[in-house]
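A.B. asks: Structures for review follow.
We did not get these values from a lab; they are worked out from the coordinates using the rules stated. Quick caveat, the model's predicted, so the values are computed rather than measured. Cβ atoms are built from the backbone, for glycine too; each structure is taken alone.
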Structure P
Amino acid sequence: MERLLHYVWKNRLYKEANLTTTEGIPIFVIDPGIPNTDAGPDFFNAKIRIAGTVWAGSVELHVKASDWLRHHHDRDKAYDSVILHVVQQSDALLCRTNGEVIPQAILKVPDSVQANIDWLLNRDEAIPCFPRIGGFDRLHLSSWLESLLCERLERKTEHIFSLLERYDQDWNEVFYITLTRNFGFGTNSDAFEWLGQSLPYRCIQRQRNSNSQVEALLFGQAGALQEDGGDDYYSLLRREYLFLRKKYDLHGIEGNLFRNLRVRPSGFPHIKLAQLASVWQQYESLFSKLLEVRTPEEAEEYFHILPSEYWLTHYRLLQLSERKEKPLGKSSIRIILINTVVPILFAYGQKNRLPEFCDRALSFLEKIPPESNSIVTLFTKAGIGVRNAGDTQALIQLKREYCEKKKCMFCRIGFRLVGEGLGGNGLGR
């Protein structure tokens, strides 16, 4: 309940005219203050006018006034700066350590706010505000989507920075691991990243003149070359891997980490590994080349590859299939650009203080068509229009970090819905 009180105070979701001290003196909140995440009062740098006098200082909030005493604030000089104690129930007279009485105000959570919060948080829906989100003002929605996109890019950038720290600022190694991860296309992303981390990029570089050796390294490290026997190509890969594993002192991961369930044949891990092998075999330094591209179309060209001839008649090792070429599809390439190239460009720009790379990354997202996935479909059905990959990335951030975690009170859409019916506050502000 105290968390809700904080939320109502911070966002001024109350009838301003009804706010008085417990003695009936009118209060006007000039500034509710800045939330304090450390020890001490809940809000600092607040400005409040009480009976014509403007006070500047801290604000503390409790469900009951007596919680002040229970938390021993009456003996803590850090709370002497409190100019107003906001409570739901006034059951005690409070003083600073020098004996001065602290003004108190009873803050009632408006019935409409409580009802809207209950409506949002108690709904068993993938998007709690599904029935109302379609009518949300487009200008405010665009602003929120821009912020969500920044959040998502920052999260991806932080992961890239952590990899740079781990791999001694080696951008080629970090790009290699990031791209390898994203060839897992969600279902197998973690397994592909573990594979990349188990196989140093230098091993790929040294063997890149031989496609079979690059494939042997990837399939062997993925635990796919454990058994004796098999067709001629499998036997070749196994021999190559046993030699290279000893040469580089490699330790692979378990093959059962990769999943085929509910994956189309074109998305089977073996096909993705074969396509990835072709990418690494074709380019000596793909990272450097992608730093030079100016448009998404230029970047796409580097992923127009075909795996080796064996995969014309296979979706998995040792299992024959109808003859068919298996290039990376256009949608798959775009996912690679969104999840690998864009974050890498953005992180490179931030790390090296080169804003032109950050701008280029954002420009790519504006030019790449919207993604097609279950999250985007859900928001589209709710009435949200999407223009490009930037919008769809923002909606993925919204769904995963707010809707799924029931953080409606921290979402701008949720905030405006919670404030409906407050006149000058909330939705009408």
Structure Q
Amino acid sequence: MKVTGLALVPPPSAAGLPQVTPELLASVLARYSRSNQGIAAILEKVDLANPDSSIDRILNFVDYGHASIGGLTGGLAVALDDVSMWLAYKIFEIATMADGQESSTRYITMDAANLPAADELGLPADLAPRWRDVMARAFAAYHAEYARLDALAVANPALVRLPPGAKPAVVTRLRKNYALDRARYFIPFATRTNLGLVQTSRMWAATVKHLDSLPHPEARAAARLIRDELLKMSPRLMRHSFAEPSYAAQAAQELATSLTLGRTRLSAAPLADEVWVRVDRATPPFLPENQPIAEALRHRANRYGHQGAATRRMRVSFAWNNMALAELRDLNRHRTGHRFTPLIQAGFYLPPEISPAAHAELLADQLELTRELMARGSPAYVYSLLLGAQTPFEHSTHADKFIYEAELRTGMGAHFRYAEHLSAALREFLKQVPEARDHITEGTAEPE
């Protein structure tokens, strides 16, 4: 694992503007809120050649808590190389206010050599050989199915939905995406990936504190590396980024819940689709919502258009019983509201183009390895999962954000399984909010 901090350099057009560190920026803005002098007068008192003394002088005057000042640091960028897909998923779950990207499965190495060492993940030493064997066979299944499906698509071009007049390079790309998008369910959740996030010092401190409180060695190692890197950019504010009892207690309880549910529901049989949606339109009697739903939606040119108060005030919770980890990794990145999953294997999804019987021995061995890790109470059970593992997943947010997600995940270029899940949720939403039907664009996941 490698962590790198990225300092933002002002563009040439910003020549002449004060060059400040993240913590100096935060302290100046904190002082600004306690003054009527204006920002120029405050900056005149700052010694840019000796920013540390200026920071200390301001922070000694301003008695704000570290969190409120930490939120003023601007975006601190950090890149994490060679972390497991599980850790990338977990960081996105924790860092709800971050902007970030993760390497696509289309561009990372699909090989057993691209797995962390078993001891880095906290796997019991006696189970490490079994784990390595199952993971290597999972990669082999991925490659075999990818090659088979790619050849099938070459022989039967109609299998791949192509835009009219597609050029040969586009045909090749979409054919390979067709194969990858169906074979990817064999990819181990432990596979190494990369991610980069940008967030304030305040949110980084909370993220690192959370990681440091988890029972997974990989998460705690990441916390140390991220903290060491951010200390270079925000040394005072990152002092508040160590493990804390309330975080550790909740992590322990969530692990216990996952182990209980996981042992009960553990299965390699696919789960039939089931979706749950609840809409809450209630408003205070002294502040009723008077805008028609149509007026909240009809002025948008596309999903990026602004929605009215009627949908922005409407609460929506939606959940699926069978979200495969392959889809969860992306849907988990929709940042607004709260996302929750016990992260278990309650079933295993394979698309219709792949026969489970052809991989019965692998899936049985993977299931038994997961069962053994869960029976031991090991948090490392997450590393025995493949991306086809199905888990319940719940997201609670507001209607404007749900509508955006539904339009995005059924729109052009959307993965076929995203589209199935979001179309089902959208149907349930429209049963409860039928007046929105004519103003929401449900896509058909046409290829880009």
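A.B. asks: When distance in nm of label points 7 Å out along Cα→Cβ at positions 129 and 265 is computed for each of P, Q, which one produces 4.5?
C.D. replies: Numbers: P: 4.5; Q: 3.5.
This figure was derived from P.
A.B. asks: A value of 4, 20, 26, 23, 17, 9, 1 was computed for P(r) over Cα pairs in 5 Å bins from 0, in percent, for residues 361-416 alone; which of P, Q is the source structure?
C.D. replies: On the way: P: 4, 20, 26, 23, 17, 9, 1; Q: 4, 15, 16, 15, 12, 9, 12, 13, 4.
The structure behind it is P.
A.B. asks: Tell me which of P, Q gives 0.20 when you compute FRET efficiency 1/(1 + (r/R0)^6) of positions 97 and 377 (r between Cβ atoms, R0 = 25 Å, to 0.05).
C.D. replies: Numbers: P: 0.00; Q: 0.20.
For FRET efficiency 1/(1 + (r/R0)^6) of positions 97 and 377 (r between Cβ atoms, R0 = 25 Å, to 0.05), the value 0.20 is produced by structure Q.
A.B. asks: If you don't mind, another one. Using relative contact order in percent (Cα under 8 Å, 6 or more apart) for the comparison, can you identify which of P, Q gives the largest number?
C.D. replies: Details: P: 15; Q: 18.
Structure Q comes out on top.
A.B. asks: Determine which structure produced the value 22, 39, 27, 12, 1 for P(r) over Cα pairs in 20 Å bins from 0, in percent, calculated from the coordinates; the candidates are P, Q. Display every interim value, and only then the final one.
C.D. replies: On the way: P: 22, 39, 27, 12, 1; Q: 22, 50, 26, 2.
Matching structure: P.
A.B. asks: While we're here: Looking at structures P, Q, which one was distance in nm of label points 7 Å out along Cα→Cβ at positions 145 and 209 calculated from, given that it came out as 4.1? Could you put the intermediate results ahead of the total?
C.D. replies: Values: P: 5.1; Q: 4.1.
Matching structure: Q.
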